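Pasting the structures here.
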Structure P
Amino acid sequence: MDSPRLEWTNTTHDWTSTVDHDHLADIRRDPARYSPGGALHLLLEIMAYADDEAAYAGRHGVCTVTLHSDGSISVADDGRGTDTRLDEHGQPIRKPVMATRDLRFFDDPPALALPDGAPRRGMSVVAALSEWLVHTNRRRGGAWSQRYEHGVPVTDLVPVDDDGTTGTTVRFWPSPAAGSRPTAADVRRYAADYPHLDVLVVG
């Protein structure tokens, strides 16, 4: 078993927090500020994490964007999978990237810009401005899925079958406040702005 969460080092998110309801509510109250350009901006937020992951590993990654017929969008990468650890009780704890603020972008230093020119804020913006979101991560030590509604987790981490791969998949249904769904042409227009990714578009 690992050490207590209180002893884990915070880099991008606070491990001791599971859900920051006030933070999520702030995002939902002002979608124009946090997601200018609507659902396309949410998609770019997710792709930025896939690009980060590939850059950290010093490799060129693959990111598959699927525009599903039901109106949802998924982004799957081939990275290490979202950091998930065992606490002192042997329970898997995933870094709370969806339901808490990204310390790099909401605090200090100032937020970086995404390819659409708007500030990068993090995955919590995507979760808060989605009717639902399913976050699946596959790591060498196990694989789990969790569902969120308006940014709030509505399930625990659910183990999923190990298929021999690693990576993260985020599938989300943008809320009406996020505007219209991006097109394949929209995704391709920005794909080259992620230097560490080969972006594949399906649908």
Structure Q
Amino acid sequence: MSAEEHILVIPRALFDELGAFQGFQPDAQRYLDAILAPGANFFLPRGPAENDPTHKQIIPYSIFHHQGRYLVYKRGGKSGEKRLVAKQSIGIGGHINPHDEREDSLARTTYFNGVEREITEELRIAGGHTNEVIGLINDDSNEVGQVHLGVVHLFDLETDDVVSNEDAIQDLRFVPLDELVAGRDSLETWSSICVAHLQTRG
């Protein structure tokens, strides 16, 4: 039997100190600087962390854009987060694990290495891309959101040649923003929150 996965977390108290919010927070840099500061974060076993609202799991949530359209997909039955299966999503999310650690000891290099690793595990993307952090997401209205804090990355792709690299990601397609807005009721909560913010970006 393999060892239990360990995942990056911060104390809920730190989030409250920085200014807890509900929904989307565009002031990403201030939160990220504090979250990635030495000693601010650490690893916990995933099992207990999934049911422990005194900690927030740090989850990169990556959105993919190409020429006015956004990648949307359906979560399959092999998704790691069973509470989100069968939902439509525009975000590829994942945990930061100990094997992402680099010389900066749980700071920026470790974090962004984890982001890139998660993307290459879940998608095959042809061509280059840019990666911009556009905000954070928090949703304490449900049991999934209470133990997670999302860092929203917007990837601008050179091409829409993107395919799934795992069974949990199904029915990939690129759609315009207005179609996502019209179908917000079918999206998982974080994706719905992101779509509302993307509307304000124009």
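Brief remarks on what is shown
- Read-out mean count of other Cβ atoms within 10 Å over residues 55-62, computed value 13.1, structure in P, Q: P
- For 0.65 (FRET efficiency 1/(1 + (r/R0)^6) of positions 127 and 183 (r between Cβ atoms, R0 = 30 Å, to 0.05), calculated) the corresponding structure among P, Q: Q
- Looking across P, Q, the calculation of Rg and Dmax of the Cα atoms in Å, for residues 39-86 alone that yields 12.1, 37 traces back to P.
All of the numbers you see were taken from the coordinates with simple rules; none came from a lab. Computed from a predicted structure; not experimentally measured. Cβ atoms are built from the backbone, for glycine too; each structure is taken alone.
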